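Computed from the coordinates by the stated procedures, all read-outs in this text should not be read as laboratory data. Bear in mind that the values here come from a model prediction, so they are computed numbers and not experimental data. Cβ atoms are built from the backbone, for glycine too; each structure is taken alone.
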Structure I
Amino acid sequence: MHPTSAPDISPGMTRLLAVAAGLIVANLYYAQTLVGPISQATGLSPDAAGLIVTLTQVGYALGLLFIVPLGDLLENRKLVVGLLLATSALLGAAAFSGSAWLFLAASLGIGLGSVAAQVLVPFAAHLSAEATRGQTVGKVVSGLLLGIMLARPAASLVADHLGWHAVYGGAALAVAALAVLLRARLPQRRPGTSLPYPRLIGSMWTLLATTPVLRRRAAYHAGMFAAFSLFWTVTPLVLAGPAFGLSQTGIAVFALVGISGAVASPIAGRLADRGHTLYATAAALLLGVGGFALPLFAPDARTIALGLLALASIVLDMGVAANLVLGQRAIFALGAEVRSRLNGIFFALFFTGGAVGSALGAWMFARHGWDAALLTGMAFPAAALAWWTGEWMGQRLTRSAQAPLR
């Protein structure tokens with residue numbers, strides 16, 4: 001299927017894919033605010049409680065590398081529906097698990113199955129006309145980011161009233177219903193690739209080595225996602241501390257404020273469609289730097305400091321949302337036959353950046369305090385911006401060399 005020769009994706013299909021991506025990726029984040037009650041209920045020791053989140057992320061990383069590439073080989077609708085049905089069953093197992101080993105095994109599987117979201121994003125690009133592909137990807141990514149941002153506060157609120165079992169049970173039913181809906185609404189897409197699976201996986205290393213755009217965009221977003229993960233790891237600790245004294249519900253409400261940053265996704269998509277990717281990337285990276293600079297100037301007044309921190313979360317989330325869309329628009333332009341593999345590599349690399357940012361942020365905050373954590377977070381998009389300067393200078397030199405002599 002070639003998107004340039006097919007009708008453009010309908011608004012209804014775009015909305016469906018956006019909602020689906022958000023609902024699927026939310027499964028990765030429910031546990032982050034529920035580690036305490038889950039570890040108590042399953043008998044997991046405090047030292048091992050971090051595995052609840054870690055194994056879900058490990059499963060997702062493995063899925064990005066070994067399942068998402070199947071989108072270039074297998075019929076896409078069948079692949080997505082199969083992954084969703086498996087994820088629903090594993091969410092149900094997590095909801096009813098009474099032992100640590102069963103919950104942890106289910107968590108690993110939930111991460112693996114949730115990569116269905118990263119099959120849907122290239123699917124949306126395939127269904128789109130070339131002229132509007134950036135806008136479509138931007139809207140679908142907006143849904144994905146909303147899922148990430150809503151998952152933690154939603155899980156906190158549901159668990160406060162109904163318990164953590166209800167979070168996983170409700171998610172299992174929602175994902176099963178989504179599988180049925182997508183089976184009925186999605187068109188079939190049969191890729192043209194006929195590589196055996198081992199060669200398909202092996203080709204990913206060749207793609208990484210021979211695709212400068214992929215390496216560059218992955219580096220940019222690894223920096224931004226490291227900053228994002230650091231911010232949302234450390235900020236709840238600050239909000240719950242003596243400076244602000246917020247409850248879990250208060251922290252959940254604060255997290256909802258950052259959702260407005262997702263509006264940057266379709267804007268970035270339109271800019272990319274108009275050929276402004278280079279400078280839009282610089283703007284996104286500068287937003288990332290600014291998101292960490294703002295809290296450094298917070299006054300002692302609690303209300304003003306809290307408002308400034310909320311504004312910082314919006315600015316940072318806007319930068320992350322915009323940069324993600326710009327990156328995916330750039331790599332999806334490289335060829336329809338390799339989109340799933342490119343997307344899998346891209347996400348695997350920047351999720352690694354997120355893991356580094358989260359771990360380093362928690363350590364810096366514990367050892368050196370809030371300001372040190374903010375400066376560390378600022379360093380990630382600043383480093384990406386330095387790399388971007390090399391791209392900008394390279395393009396200027398290329399244009400100068402191609403300009404006719406006067």
Structure II
Amino acid sequence: MSDFQYLQDKRRELGIKVNALCEKAGITRAYFNQLVGGKIRNPGVKKLAAIHKALDIKHYRPRTVGIIFGKFYPVHTGHINMIYEAFSQVDELHVVVCTDAERDLRLFNDGHMKTMPTIQDRLRWLQLIVKYQRPDIRIHHLVEDGLPNYPNGWAAWADRVKQLYKQRGFTPSVVFSSEVQDAQSYDRYLGLKTVLVDPERQFFNVSATKIRNNPFEYWTFIPKEVRPFFAKTIAILGGRGSGKSALISKLSNVFNTTSAWEYGREYVFDHLGGDEQALQYADYPRIANGHLRYIDFAVRHANRVAFIDTDFITIQAFCLQYEGKEHPFLNAMIKQYRFDVTILLGNDIKWVDDGLRNLGSEKQRKDFQQLLRQLLVQNNIDYIDINSPSHSERFAQTKSIVLNILNG
């Protein structure tokens with residue numbers, strides 16, 4: 001948006017034709033169109049005053065534009081605080097995600113992120129966080145590959161920043177930063193005034209480096225959009241009546257975190273009237289997608305670890321059991337969505353029929369358990385066996401596994 005779009009808006013509000021305005025202000029139509037279109041960024045004072053007079057604009061305050069640069073690797077609440085502090089002081093804010101493939105890979109290898117975020121992931125984090133402030137807060141990407149490492153290479157870096165200004169059609173006058181040492185360079189190479197936000201980390205004593213190196217210690221500073229890259233996922237599998245749902249309920253309460261319930265049971269009740277005899281081949285992708293939504297929610301809101309009741313291996317096992325063949329969609333889900341730990345519960349506790357369960361005979365339970373093992377091996381998924389007829393022993397064993405993960 002041009003800094004002078006307000007002139008066009010005022011002209012339309014007054015119902016004045018462009019030609020009539022230009023004649024009254026003593027300017028050409030081409031000049032006016034270039035001005036409101038952003039082609040002219042610094043109009044002459046006399047010409048601008050003439051346009052204001054023609055439009056009866058008596059009070060004018062130029063639109064203020066700010067900018068923030070950062071790697072956001074990952075974005076954290078300190079960054080978010082800076083963004084909103086900055087936004088409270090300007091009309092328009094531009095947040096620039098700076099990437100360098102070699103540097104970012106090194107940062108990933110030195111830290112404890114589960115998967116390396118793509119450039120699009122980093123853009124998405126910020127876009128989700130400020131989605132209600134668009135278009136006044138805008139997110140951009142700056143490629144820094146090939147530039148000298150910070151703090152060197154300011155001149156070359158500034159040239160790329162200026163190219164970004166030109167490509168995206170904005171010109172900031174102020175930069176917001178927490179780095180005191182950069183103020184002089186921002187002024188020298190980009191002509192930007194620097195406004196410092198919490199430079200001594202008094203309000204948010206955190207950094208992306210601290211989070212990458214020790215995410216669980218700084219968990220409260222990690223936004224929910226970023227938590228899937230750090231949260232540990234523990235999937236608990238087992239046949240019908242293996243006690244996994246009750247165990248997950250205990251674990252999620254003890255560790256004060258989230259869990260993803262088995263969506264298949266809900267689907268059978270809501271869509272099939274509570275009886276699996278109506279299941280058909282087309283239902284399995286729907287069940288998997290519903291289960292994935294539960295998983296995504298649990299991981300985004302997790303307190304360091306999320307418990308998953310049933311995985312896509314189990315859905316595939318039911319598909320094989322009832323339909324006699326695998327579903328390719330489920331194979332794709334198994335391949336794409338892996339969990340940090342998979343636990344397989346044995347069938348050595350008493351079967352309880354709740355009206356929604358089939359496959360309850362001793363042979364059926366044994367065969368289904370064997371099918372789960374077969375699919376886990378076939379898909380190269382390591383798993384931990386927990387076999388005990390005692391609910392308390394199962395709980396103690398699983399709790400020990402979780403504690404090792406959190407303290408490891």
Structure III
Amino acid sequence: MATAMAKVKLRAADRRTRRRGLTVLLLDTFLMWGGFFMVVPLISVHFVDGLGWAAGSVGLVLAVRQLTQQGFAAVGGVLADRWGAKGPICAGLLVRGIGFGSMAWADSLAVLFLTVAVSAIGGALFEAPKSAAIAALTEQATRARFYALAGVVAGLGLTIGPLVGSFLLGVGFDAVALTAGGCFALTATVTFLFLPPVRVASGEGTLFAGVGLALRDRSFLGFNILLMGYWFLWVQMVISIPLVATAIAGTGRAVSWVYAVNAGLSILLQYPMLRLGERWLRPMPILIIGVGLMGLGLAGIAVAGSLAGLLGCVAAFSIGSLLASPTQQTVSAELANPVALGSYFAVGSLALAIGGGLGNYAGGLLYEVGHSLSRPELPWLVFGGVGAATTAGLVVFHRRRERSERARSSAPIAAAG
């Protein structure tokens with residue numbers, strides 16, 4: 001009797017610990033997205049439109065940030081597998097805060113490269129551990145709903161961050177950078193004080209054993225190769241869309257309007273739309289529909305000659321993104337081996353490194369090339385093509401995965417017969 005009661009108390013304590021950990025991670029999500037989108041979309045506006053730097057150069061800087069962060073994500077994942085998620089998350093948040101704050105003194109391309117690289121190293125330390133911590137603290141039945149709820153919270157940060165950034169830009173870009181850096185320092189403090197220790201690996205092995213396991217997982221790798229296209233589209237929100245919004249409206253404040261539409265739809269629709277979709281569809285079909293809508297939204301900007309038309313295309317892109325973002329995380333968690341969640345999510349970050357890096361660089365370069373050739377629709381048609389190709393690839397992957405699952409489920413029956 002006493003043993004049974006002790007087990008019940010232990011399970012209750014475990015549930016409370018999980019709930020506290022997930023609550024802290026939701027707060028982290030809000031502050032991270034708010035701080036990130038307070039400054040990153042305004043990098044292109046400040047340095048291209050404000051200081052007259054080449055859009056291709058700024059796009060290259062953002063591409064280096066993406067490649068550095070996701071390219072070194074294995075470090076954060078490995079550290080989380082070995083020693084738990086909390087330490088790498090806190091360290092990464094502090095480093096990112098230093099990087100963003102230092103942008104206040106970026107008066108040359110070299111200094112901007114350096115500050116962006118520091119912020120990227122911070123992201124490399126915390127990104128995979130945070131994703132692994134969420135996967136470890138959630139149960140499979142409720143994981144998709146938590147990702148959707150996290151999307152709503154991220155949408156709040158996405159709404160407030162650009163609004164604060166656009167307001168502070170009137171004071172100066174240094175005010176934007178320092179406030180964003182302070183936001184990440186606050187997040188690190190909250191995480192250190194309140195996040196419980198989270199173990200994200202159930203197996204033991206050499207330091208990089210989990211990375212090797214993920215790299216040999218053909219299904220997981222195939223899915224993440226396709227996700228490169230998704231991330232290529234997603235990063236246009238921080239490079240080409242702010243540029244075209246500023247060009248059409250004639251003011252950098254248009255960036256905050258774009259993000260208000262994006263975030264408003266996320267806050268209002270993400271959770272109910274995902275719950276509605278789950279009644280009839282599994283995560284992969286929802287992801288396919290989402291990526292298709294993202295591509296259509298970007299392609300539509302080719303013929304959007306007004307701010308209203310642009311915001312309509314952004315709305316289509318945003319609806320696609322709010323469907324795709326939580327479901328790609330859910331599918332990644334399903335495919336990842338629980339023996340080494342941190343390493344799996346770190347390897348998965350390579351999709352964002354390559355796809356996002358190419359998207360940042362191509363976004364700035366194609367925008368410049370299109371205007372130099374008097375073909376401003378060029379980048380948006382290319383983005384639409386990437387969206388179509390990614391959608392088709394995900395359809396093929398889904399069908400093969402379904403056939404494989406049917407074959408596995410029928411094998412025991414055939415053996416019994």
Matching 8.0 (distance in nm of label points 7 Å out along Cα→Cβ at positions 43 and 347, computed) against labels I, II, III points to structure II
Assuming 0.90 is FRET efficiency 1/(1 + (r/R0)^6) of positions 131 and 299 (r between Cβ atoms, R0 = 30 Å, to 0.05) as calculated from a single structure, say which of I, II, III it is. II
Determine which structure produced the value 14 for relative contact order in percent (Cα under 8 Å, 6 or more apart), calculated from the coordinates; the candidates are I, II, III. II
Thinking only about distance in nm of label points 7 Å out along Cα→Cβ at positions 179 and 259, which of I, II, III has the largest value? II
helix-only ellipticity at 222 nm (-39500 (n - 2.57) for each DSSP H run of 4 or more, over all residues; to 500) computed as -26500: which structure among I, II, III? I
Identify the structure, out of I, II, III, from whose coordinates mean projected area of the Cα convex hull in nm², for residues 51-98 alone was calculated to give 4.2. II
Identify the structure, out of I, II, III, from whose coordinates FRET efficiency 1/(1 + (r/R0)^6) of positions 139 and 291 (r between Cβ atoms, R0 = 30 Å, to 0.05) was calculated to give 0.65. III
For mean count of other Cβ atoms within 10 Å over residues 115-122, which of I, II, III scores largest? I
